[in-house]
1. Where does the value 1.06 come from, among P, Q, R, when Rg/Rh (Cα atoms, Kirkwood Rh) is the thing being computed?
2. Using the calculated result 0.98 for Rg/Rh (Cα atoms, Kirkwood Rh), for residues 86-149 alone, pick out the matching structure from P, Q, R.
Structure P
Amino acid sequence: MSESTMIKAVIIDDSKQARKLLRLMLIELANDFQVIGEAEDAEEGLRLIKNEHPDVAFLDIEMPGKSGIQLAEQVSQLQLKTKIVFTTAYNEYAIKAFRLSAIDYLLKPIQEDQLKEAADKVRTEMNTVNQINQLMALSQNLQEDKNDVLAIPVQGGYEYVPLDEIEYLKADGSYVQIYCNNNSCKTVSKNLKYFETALSESSNFIRPHRSFLVNLDYVTNYSKSEGGYLLLKRNVQIPISRERKQAIQDILK
């Protein structure tokens, strides 16, 4: 493989053992990634990124001094093209904040399939420049008792939307339309499964039909007529598929 086709990577982590393990895993599982440098704190990491301009930085969150999130915000504000993949030992509850913010992360101890998936994302999103909205959403979600901001991919970056403003999501081919309570509709080039996964730990969102995700806060009525449907506040009818009917009835009891 020629040097020009290699993906340049740096690893920033205060644990020498963690850096060594990730480097070895990349050699074995993603041999088009070339680790060109390592750092053990955020200040050293920022200098490394500025000097080497890597394609991706694998960045630990909890380090002495400045956090990994603060470093990532600096990288984004400087408009550097380095893609950030966080490595974190956060528990499953906090991982919801990463998922809603559309931030790439590897949960420690890093699993092989997770690393392969992250590497694939880096390959396909090499030209993503501005991550600041994602990071703002992540910072807000990590500070909240309840993770409540969803990062929506838009042209040139991400827009973050409070979950309580989203009424429902509708699949439209390879796109999803997101309907909000201010009468706006956002069309996103993602499938509904992407958002179902991101919202999987939010008890407010249910999938009554393969084409819809619905925020329960906007449901005013459940009707058994016409095969069954949910009525939303704006008089929108959301169909309920036969195979999901019992589950929806159990939720609405």
Structure Q
Amino acid sequence: MICTVFAVLLALVVVPAHAEEFMGVEIEGAAVNYVVLRDVNVRAAPKTESKRIMGLKKGTVVYSPGRYKGWVAVIQDGTSLGFAYKKYLMPMIDGGLASPVNGTAPIAGGGKCIFTINFIAKSEASNVMFKMADYETALNCQYGDKNVQTTMFMFLTEGPMTGSKPSLHQIGMDLLEIESDDGYDQIFSTNVLYDHNKRKITFNGVTLKDYGGNPAKTEQEVDSITAALVGAVQMALESWNENAWKELTATAE
């Protein structure tokens, strides 16, 4: 069960790599929130023989302005605590949106979509110590002489997809109107990967190949989580082929 302390996650500010001093040690890297994966000691300096300042319990969320080698500079409630071993901390991002976000994208056949991303809530993620940020994206699209108005459901993993790539997060987008007709209960989903350290998104494919391929641009630089979400929707809409749009317009006016 995910600890309720996640409800008080600080907003993540992703910044370029930097170097600054923290408790007499020069640190570098992006400012990030972390969740403690197991009970861990906080020490006065980034080395195991340094004085133990305190301990952090599993599930605790802390803020870090940067790192020194394998150690994370730790701040909690505005107070500089010391250094914790990075192996026992998981980087987090905050997928919440303060207000709806708008965008546009070209689609197959020379059409165009106007969309609005609305943040809904954060949901539990199975067997992991982070939550999913959930969204509903309202689509208003013109395909030929047909107008399509529908909703696409989205999520962003606030924790990393894999431990080996701690800055890599998944943006998933589900279109419920299209599903597999081969006997499997599979809906049409588009997936994009967001790397908050490299500040880019990468197209990662669709679940039903008959309805989509690659967008014109499979990678895009982004400067925020909001930009990553907008870029992901644009990639999804550009990747859907004529089969997808014919399916969507079959019942459109």
Structure R
Amino acid sequence: MVPRRRLSRLLVAIAASLVCVSLAAPLAAHASNRRIAVGDYRWSAPEVDIDLGEHVTWHWVGPDTVHSITGNSPNAAGLDSDPGNAFPNHPIGDSFQLSFDQPGSYEFHCKLHSFVKGKVVVSSNPGDPETEVDPIPPIAVDLQNPAVSDLRLNRSSFRATGTAMTFALDERALLDAEIYRLRKRRNPVYAGYREWNSHIGLNAVAFGGPSTHFKPRPGRYRATVIATDQSANTVTVKRLRFSILKPKR
């Protein structure tokens, strides 16, 4: 059995030795690789902390993409996402990555917009270049074409007063019908167009009647229907064939 006083001195010595060991051990890395969204005329994080050997990846998420990642501090000179290009314009979803192997504070700006800027602070701690802690930033614009379904004419043959056209949309869109008059043994001739600002869900619009850009006359026709959403995504929906009958006598 160890005497109580001796045991107390022993525990104090052990505690002191553990403190010395912890002070002598190198500091654990506190930062990590980072992913930064560039869009809305800013960085998603204006200051980024990483450790030695780690990297930063910038992602152009939109809607604005005319930005560069250009070093403007002395230690960042020559670091540029668009070398030799005075007017950068990246596609949505594009990315640019830099790794840092020297500690310090690296400052960057956009060569077109000086207020779009940020800083990467690199510690002297060894880092982990493999682990990504941030998810890939989501795209900030709509790249999905509008979905149009159940598009049909109430009648395929009608007189110059027109008929009804129905369709369903999954988002607001402009529906455009480019109309051609069909001729025997000759190429179709452009006859005009109609446009409809349409809403989500079921739509019913007048089709084939007289309007500013279409003057109906008896004959056979073909219409190419195109949908364009508010983000300018465009899809050709369908080709409709119809006939305009002669007026009743």
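Every number in this text was worked out from the coordinates using simple rules, so none of it is lab data. Just so we're clear, the structure is a prediction, and the values are computed from it rather than from any experiment.
1. On the way: P: 1.04; Q: 1.06; R: 1.37.
For Rg/Rh (Cα atoms, Kirkwood Rh), the value 1.06 is produced by structure Q.
2. Of the structures listed, the value fits P.
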